[in-house]
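**Student:** Below, each structure is written out as structure tokens.
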Structure 1
Amino acid sequence: MQSLGSTRRSFAPWADPDAKPYIRFENVTKRFGDFIAVDDLSLTIYEREFFALLGASGCGKTTLLRMLAGFEHPTSGRVLLDGQDLRGVPPYRRPVNMMFQSYALFPHMDVASNIAFGLKQDGMQKGEIAERVAQMLKLVQLEPFAKRRPHQLSGGQRQRVALARSLAKRPKVLLLDEPLGALDKKLREETQFELMDLQHELGLTFIVVTHDQEEAMTMADRIAVMEKGRVMQVATPAEIYEAPASRFVAGFVGSINMFEGVLVKADGGAAEIRDRSGAPLLVGEAPAAAPGGTVWLAVRPEKMRVTRERPPEAANVLEGEIWDIAYLGDMTVYNVKLDDGRIIKASMMNSQRRLEDALTWHDRAWISFPADAGVLLTS
């Protein structure tokens with residue numbers, strides 16, 4: 001079987017049947033009065049994994065993080081770390097540290113003192129504290145800023161101070177709650193790669209909570225997509241994107257075109273569906289469904305081509321009118337209105353600086369995509 005997308009490292013303990021998870025959530029439920037924040041959730045995370053909890057606000061991802069940190073307690077179920085049940089273990093006794101979304105820096109302390117705060121609380125000797133703080137400043141490249149106060153730093157520098165303070169106590173697990181939300185887009189992108197390199201260098205387990213799909217896709221070894229307190233799918237970024245388990249996951253991660261239809265036949269691994277307009281669509285991989293059932297074909301915009309002339313050998317072809325165009329520099333996004341009123345989105349890379357006879361608004365155009373471009377979903 002061909003791999004789905006590239007991987008940033010060969011680390012994959014979840015594929016080893018003999019590997020033991022480092023963190024376990026076992027049938028965990030968390031209620032706040034009548035509201036169920038986490039609903040009978042089970043999840044495993046491995047040592048040295050960079051794991052992302054991805055979902056919209058209110059889906060339960062931060063509550064899950066806070067239960068691991070010890071700031072909240074499960075209504076039912078168990079949370080285990082390295083085989084130990086954490087029930088009754090206070091936050092300061094757990095080998096876990098949490099970096100908050102607000103950074104929570106002490107405004108009256110300089111950078112070095114902020115980093116040293118937790119070490120002093122633990123009663124570490126002055127000489128050891130000074131050495132550890134120096135190590136952390138070097139690690140996050142803030143040595144020249146040791147005596148500055150938080151208000152004298154940029155957003156990115158404050159984020160690094162919070163990270164250094166979280167790492168100073170050398171936790172086994174670092175929890176990051178929306179860590180990059182306060183940064184501008186360019187700095188956020190740079191910091192994502194810095195966090196990845198830092199996690200790999202330190203060999204720690206990182207768990208990040210985010211609603212930003214691009215952030216999760218960039219940094220994480222695996223992603224848990226959450227909705228209403230439940231995990232909808234756990235997989236690598238490439239698997240989440242290329243082989244979503246449901247319409248919810250397909251629609252939440254990235255842009256998607258969804259064709260609802262009836263499964264006409266499934267033969268030899270391939271399938272044919274008839275969408276609501278009556279057009280036949282060919283699919284390279286058949287689902288576990290009986291002919292006659294309702295299915296959905298999910299196709300990413302970049303898997304589609306937009307042309308002025310009908311492509312002669314394309315497996316799937318649809319005709320429509322250019323309805324909107326967005327030029328994004330590296331790519332152009334076309335919204336094509338089909339004759340039945342549906343809007344299909346297709347994105348094409350701008351590999352050339354100039355295009356002759358370029359498509360424009362209200363032009364008739366053909367959208368085409370191969371049989372293996374999409375994934376057929378049954379739910």
Structure 2
Amino acid sequence: MDKITRRNLARGGALSLAGVLAAPAVARAETRRWRMVTSWPKRLPGPGLSAERIAERIRALSGGRLDITVSAAGEIVPAFEVLDAVSSGVAEMGHTAAFYWQGKAPAAAFFTTVPFGLIPNEHVAWIDAGGGQALWDELYAPFGVKPFMGGNTGVCMGGWFRREIKSRDDVRGLKIRSLGLGGEVYRRLGAVAQATAPGEIVVALQSGVIDGAEFVGPGSDIALGLYRFAPFYYGPGFNKPNGTGECIVALKAWETLDAELKAIVAHACAAEASFALAEMERLNIEALATLTAREHVQLRAFPPDLIAAARLTASEVLAELAERSAGPRKVHDSYMAFRGKISAWSRISLQAVLEAREG
């Protein structure tokens with residue numbers, strides 16, 4: 001038997017202390033496995049890849065402590081059931097777009113885009129520095145989810161059409177895939193707006209179920225093959241001047257995370273919001289060149305009378321939304337006040353620079 005000495009006691013105490021200190025480290029190393037459901041076809045350039053990259057960043061930054069499996073639309077839930085899935089606990093996270101929930105929360109569209117609204121840099125300024133994030137959190141709290149900007153497809157195109165649009169009258173009776181408040185504008189202009197899931201748009205165009213469709217921009221649209229059945233590509237995207245993708249986290253799951261993991265999730269989303277916008281610009285450049293040179297897509301500008309009518313109609317739609325109740329009014333007033341302030345700066349900065357560059 002070893003003699004009981006001060007040195008042995010010290011050694012034993014040190015080992016015991018090391019064991020105590022090691023216990024939290026073991027706990028920290030345990031892997032949490034979460035599911036992320038999305039509204040996108042698998043690995044769709046733009047939003048589909050944003051979802052994948054967010055999961056990859058979280059896994060890398062957490063050292064594997066938080067491992068997220070990403071599921072495309074339809075693999076666990078349909079595209080338009082992502083909010084319900086995260087709210088009910090079917091999945092801990094979702095990647096989608098806020099304007100899909102306009103029927104559940106009328107003000108939700110403001111957090112993706114609204115017709116003639118903020119462009120990407122302006123939208124980010126409103127969310128991050130103009131009070132938008134707090135309003136977004138408040139809007140989603142009843143659903144039990146926390147929202148983050150989790151990507152951006154940039155300024156969107158107006159859409160793909162099977163035939164030319166020469167005046168505002170040409171949209172009357174057209175069946176157009178258009179969501180959010182932009183869809184309501186089209187409805188009031190006489191079109192039949194339809195909420196077709198992204199992965200189903202090309203089939204709807206091919207079969208004639210719809211006559212036209214807006215989705216994102218060239219970089220994502222080319223992957224869906226929309227040009228094959230609707231050769232006229234229209235702009236500007238007055239109905240979708242911004243393309244924020246949202247990453248939502250179930251509040252119950254969020255509250256189980258320690259401060260470090262919460263920071264990692266928030267950072268991964270913020271990084272993607274920035275990177276996705278940059279990548280989409282590159283993808284749009286390449287895709288547009290391919291579409292026009294190889295696929296003979298015909299670029300068109302919406303006729304001025306259609307734009308003027310849409311602008312007036314959009315103002316009416318937004319005003320009516322603000323009158324529904326205090327909640328939508330609060331979001332509307334914040335958004336529109338910010339748009340008013342930043343528009344003055346954008347005219348003498350961004351717009352003036354672009355005009356000067358073109359000569």
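Derivation of every value follows stated rules applied to the coordinates shown; laboratory data play no part. Just so it is clear, the model here is predicted, and its values are computed rather than measured. Cβ atoms are built from the backbone, for glycine too; each structure is taken alone.
**Student:** Work out the source of -6500 here, i.e. which of 1, 2 gives that when helix-only ellipticity at 222 nm (-39500 (n - 2.57) for each DSSP H run of 4 or more, over all residues; to 500) is computed.
**Tutor:** Derived from 1, not from the others.
**Student:** Let me ask another. Taking 24.6, 76 as the value of Rg and Dmax of the Cα atoms in Å derived from one of the structures shown (1, 2), identify that structure.
**Tutor:** 1
**Student:** Identify the structure, out of 1, 2, from whose coordinates relative contact order in percent (Cα under 8 Å, 6 or more apart) was calculated to give 15. Don't skip to the answer; put the middle values down first.
**Tutor:** Working: 1: 15; 2: 22.
Computed on structure 1.
**Student:** If you don't mind, there's one more thing I want to ask. When mean count of other Cβ atoms within 10 Å over residues 107-114 is computed for each of 1, 2, which one produces 27.9?
**Tutor:** Comparing all candidates, it corresponds to 2.
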